[in-house]
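Student: Take a look at the structures below.
What follows is calculated from the coordinates using simple rules that are stated; it is not laboratory data. It should be emphasised that the depicted structure is a prediction, and the values quoted were computed from it without experimental measurement. Cβ atoms are built from the backbone, for glycine too; each structure is taken alone.
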Structure 1
Amino acid sequence: MAKQQTYVAPSILSADFARLADEAAAAHGSDWLHVDVMDNHYVPNLTLGLPVVKSLKAATDIPLDCHLMIENPDRWAVGYAEAGAVNVSFHAETTDNPVAIAKDLRAAGSLAGLAIDRDTPVEPYLSLLRNFDTVLIMTIKAGFGGQAFIPELLAKVRTIRRAIDADDLSIRLEVDGGINTDTIEAAAEAGADTFVAGSAVYGADDPAEAVRRLRALATP
C-alpha cells in the first residue's frame, strides 16, 4: 500500500488561547489542527475540553485532530467524534479495551487513534493495529508542551512502521513532541507521516510558512 501523504498538524497548545480562531487561521494550509485535551488526572495539566473543541470546529475549516490525555476515554472520547473531530486519539495506558473505544469512535464518525506514551512499549499493541486509523507515538512524556525531542523513541516509530507495512495497513503514523525543523526529518525517516508541531509553528513569525517548511522537510 502506498505511504500516506505527509501531514503537519500544528498544536494549539502552543497558541494564544485567547485568540484561538485567529491562531487557527494563522496556520492556514495545515492538514490537521492538533488539540491536546488534558484532564489533570491522567496527566498533571489541565487544558481544553469539549466546549472549546465545539467552538473551534465552528471557527475553522482545518480538520481537528483531538489527542485525549484523559482518564476514562470510554466515557468521553465519543463526544469529540460527535463534535466533528476528524481524528480522536486516546491513550493505550488508560483503558483495558482499546478496540471497543475504537469501534465507538468510528461509529460516531471519526477516525480512531491509539496514542502510546513515552514509557509504554508498543509490542503489546501490534496485533491490534488493524482496528485503528492512526497511531500516535509520543516522542516526549505526555502532558506538557515545549519538551525536547527524545530521539531514542523513534525505535517505536520504526517498529510500528514495519508492522503497518507488513500487514499492508492504511494507518497514519503520527509523532508528537519536540517536532521542529531539526527533528522532523529523522522522524520521517523512521516512518512517521503525520507530525504534530507546537512552538515550531506558533513560535514562528509566519505560522503558515512554518507549516510549509516542515512539510517539505518531512516529504521524501
Structure 2
Amino acid sequence: MNKGYTNGIILDIDGTIWNTTGIVAVAWNKAIEKSGLDAKKVNAQMLQQEFGKTMDVIAQDLWPNLSKADQDKLMSYCCTEEQIEIKNNTIDITYPGVVESIKELSTMQNLYIVSNCQSGYIELTMEKTGITPYIKDFECFGRTGKAKAENIQILCSRNNITAPIYVGDTQGDCDACRQAEIPFIWASYGFGKAEKYFDKIDRFEDLKKIVASLNSN
C-alpha cells in the first residue's frame, strides 16, 4: 500500500470499540452452570487474553478437558447468553470518544468491521453503540468459518477496497494484517500488545489525525 493513501478503514470490535469482558464473563458463567458440563468458569481477565481469537480456539483454550463436541455445544450456549446479557446492558462500555470519532471518520472514509466473533455479534455491537449508519459492511468468523486475514480479504474484494488499513489491539490482529498484506494500526489502550505496526493510537480519537494525514497526501 502507498503509505500516503487509504480508501477503507476496517475496525476490530473487542479491545478497540468497546470492552464487554465483564458482561460476557457473567453471561458465560450462566451458560456453564446451565450446561451441566465439567467446565471451569471464566472472568474478565481470562477473556481479555482470549478475545480476538476465533470462537473454536477460545473454547479449546478455556476448556481443554472437554471433547470437541462439548466445546462447540458450550460455546453455543455461551454465545446465546452473551447476546442476551449485552442486549440488556445499560452501561456504556465503549472506549472514550469512539462513537463520536466514528461519526466524524465516516465523513472522511468508508468504515468497515471485521471480527473473529460469532454471527450476530457485529450487528448487536452496532445497534448498542448507535454506529450502524456509519459502517458500510462487515464480516466475521461466525458467518464464513474463516480466520481474520481471509475475512479481511473477502471484505476488501467485495467492496473494492484497494488500500485498506486495519485497526485492532492484539498481536493476533497484527499477524492477520501481515498475512492479508495490509497496514495495521495498534490500539494500545486495548487488551494486548503488538509489534511492527504501521502506526498506533493511544486513544480512539487519535485515528482521526492519522486518517486526515493519509487523506492529505
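Student: For the read-out distance in nm of label points 7 Å out along Cα→Cβ at positions 97 and 177, a value of 1.7 was computed from one structure; give its label from 1, 2.
Tutor: 2
Student: One of 1, 2 was used to calculate distance in nm of label points 7 Å out along Cα→Cβ at positions 25 and 161, giving 3.2; which?
Tutor: Only structure 2 yields this read-out.
Student: Using the calculated result 13.5 for mean count of other Cβ atoms within 10 Å over residues 33-40, pick out the matching structure from 1, 2.
Tutor: Clearly, the read-out refers to 2.
Student: Also: One of 1, 2 was used to compute relative contact order in percent (Cα under 8 Å, 6 or more apart), and the result was 29. Which label is that?
Tutor: Here the read-out was taken from 2.
Student: When distance in nm of label points 7 Å out along Cα→Cβ at positions 9 and 113 is compared over structures 1, 2, which one is greatest?
Tutor: Of structures 1, 2, the maximum of distance in nm of label points 7 Å out along Cα→Cβ at positions 9 and 113 occurs in 2.
Student: Which structure, out of 1, 2, was helix-only ellipticity at 222 nm (-39500 (n - 2.57) for each DSSP H run of 4 or more, over all residues; to 500) derived from, given a value of -14500?
Tutor: Derived from 2, not from the others.
Student: Compare Rg/Rh (Cα atoms, Kirkwood Rh) across structures 1, 2 and report the one with the greatest value.
Tutor: If we compare Rg/Rh (Cα atoms, Kirkwood Rh) over 1, 2, the biggest value is for 2.
Student: Where is distance in nm of label points 7 Å out along Cα→Cβ at positions 41 and 81 largest, in which of 1, 2?
Tutor: Looking at the calculated values, the largest one is 1.
Student: So if we calculate Rg/Rh (Cα atoms, Kirkwood Rh), for residues 65-136 alone for every structure here (1, 2), which label has the highest result?
Tutor: For this comparison of Rg/Rh (Cα atoms, Kirkwood Rh), for residues 65-136 alone, the top structure is 2.
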